[in-house]
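Novice: Below you'll find a set of structures to go through.
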Structure P
Amino acid sequence: MQRYFVDPGQIEGDTALLLGEDARHLATVMRAKPGDEFIVCDGSGGDCLAEIVNIESGRVAGRIVRRLASEAEMAWRVTVAQSLPKGDKLETVIQKGTEAGAAAFLPFVSRRTVVQYDARKEAKRHERWRKIAKEAAEQAHRSVVPDIAEVASWKALLARLPDYDLALLCYEEEGRRGAGLRPVLEQFGRSSAADGGGEAPRLLVIVGPEGGFDEDEARQAEAAGAVCVGLGRRILRTETAALIALAAIGYESGEMGEARHV
């Protein structure tokens, strides 16, 4: 069933509205007609099943049949901090990371970032990144569209580490030494279970650019509170690292079955 994210104001009382591109997609591409059903989401976990009552040019009106429980979000809220990679690789990270369950993305610039940051160009790219996240969230039947922050400096990124319950710096040197992600997540899972209830734990996964992080950056991150971890003994592409980390975190938090830490 088709799922669309809309502004909260488009869901009022027992009425849900699709406008613009979403309305055209449902009416023209999907060839929907009155009586057909679709799912509308406010982007914050409020999902509704709606029945089409009227179709006009650029506008579809639906009657809310019932509210739906949100069941597609990860138990641990993971933000992916990705150093700007070359080309359209960040689009891949956002698209696949959204499918994998990331709650937010935080692009940043580090020492070995090759891309020349241009605020004027990034404004346009940021809008495209948001669109990619929205479409991926719809495809993955998510209830929340991941937030995409403005591009940050390395210093600004480190200043945000206290906002998270666990910050992980993906560092290949730790992988070579066999210091992997698994024991860190296992310990975090046990401590989270011991705390019991409350808000979902907040994790930050920090991924470097094509050339990775240098030793000085790794030490700075540790001093700011991050834990340096390896993602195995193989060298991963920058657009692959976050996906591996998300899969491991999803497994450890119970995403693939019953939670391991209770």
Structure Q
Amino acid sequence: MTQIAFIGGGNMATSIIGGLVREGGISADLIHVSDPGTEQRERLQQQFSVQTHEDNLDAINGASVVILAVKPQVMRDVLQPLKETLSTRQPLIISIAAGISLPTLESWTGCKAVVRAMPNTPSLHGFGATGLYASEGVSLDQQNITDRLLAGTGITVWVKSDAEIDAVTALSGSGPAYYFLLMEAMLAAGQSLGLSEDTARRLTLQTALGAGHMASHSDVGPDELRRRVTSPGGTTEKAIATFEGAHLRDIVKAAMDAAAKRAGELSDMLGKD
């Protein structure tokens, strides 16, 4: 059986652990988590009955999969005392820390099989989208293991380069905030048109949920769904024309370009010696 170690027991690690225990059929006895926080360790142990450790070395002892779930800024310091053990044992490494490139992870761990993962915050509720990029040392079986480990958080998509992971960061990693911003704007506009805050909020959230559900379950793309709801001469057409007149598509493209560029910059900064 595969023993899995988590270095870091924060929100994203908790969501993956929850998916493994509830949906992945992984025995809690096979899951080891290290975290410096006593309360967090106790919470994980009580909630999932997993094995918890204060010492990272204790957590990775015997693990064939090690999931790195600490903040990017402290990753190097965390891995330095673990490198000898990791390079000797050569487990599959899965990093969910943003902004640390695959070559950097290989260097800091001394491992040949490394996967860089870019999840997003809806993963905490099982509706996430995670981009994955594997080193050449990752086997097909290890890719399948990675997919199974992350299945409880939502969908997974494999890409072919660190640059594509930066694009994933710009699209789905930062993407929830784009939708939240649009919802903020719709809620405020609804109130300006005379709706109460509660009514505007409920309608905005349900509309977002409904549109997402329709798009994910439809056999046609968002462009066709938009056309179907946009009647000639109607209210929706007038609204869409206003968006297009304000160059919404250009704004979205510029925003995502800026996010991808920043992801690359952060990767360069974090990977410096």
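Throughout, read-outs are computed from the coordinates displayed, never taken from laboratory work. Just so it is clear, the model here is predicted, and its values are computed rather than measured. Cβ atoms are built from the backbone, for glycine too; each structure is taken alone.
Novice: When mean count of other Cβ atoms within 10 Å over residues 73-80 is calculated, the result is 21.4; to which of the structures P, Q does this value belong? Show your work: numbers first, answer last.
Specialist: Values: P: 21.4; Q: 15.5.
The correct label is P.
Novice: Okay, next question. Taking 24 as the value of percent of Cα pairs over 22 Å apart, for residues 41-120 alone derived from one of the structures shown (P, Q), identify that structure. Don't skip to the answer; put the middle values down first.
Specialist: Numbers: P: 50; Q: 24.
Source structure: Q.
Novice: Output the label of whichever structure in P, Q has the greatest value of relative contact order in percent (Cα under 8 Å, 6 or more apart). Write out the running numbers ahead of the final one.
Specialist: On the way: P: 21; Q: 16.
Answer by largest value of relative contact order in percent (Cα under 8 Å, 6 or more apart): P.
Novice: With helix-only ellipticity at 222 nm (-39500 (n - 2.57) for each DSSP H run of 4 or more, over all residues; to 500) coming out at -16500, pick the structure among P, Q it was computed from. Numbers along the way, then the final one.
Specialist: Values: P: -10500; Q: -16500.
The read-out was computed on structure Q.
Novice: Among P, Q, considering only Cα Rg over 2.2 N^0.38 Å, which has the greatest calculated value?
Specialist: Numbers: P: 1.11; Q: 1.15.
Across P, Q, Cα Rg over 2.2 N^0.38 Å peaks for Q.
Novice: So if we calculate distance in nm of label points 7 Å out along Cα→Cβ at positions 9 and 113 for every structure here (P, Q), which label has the highest result? Please report the intermediate quantities before stating the final value.
Specialist: Values: P: 3.3; Q: 2.6.
Max of distance in nm of label points 7 Å out along Cα→Cβ at positions 9 and 113: P.
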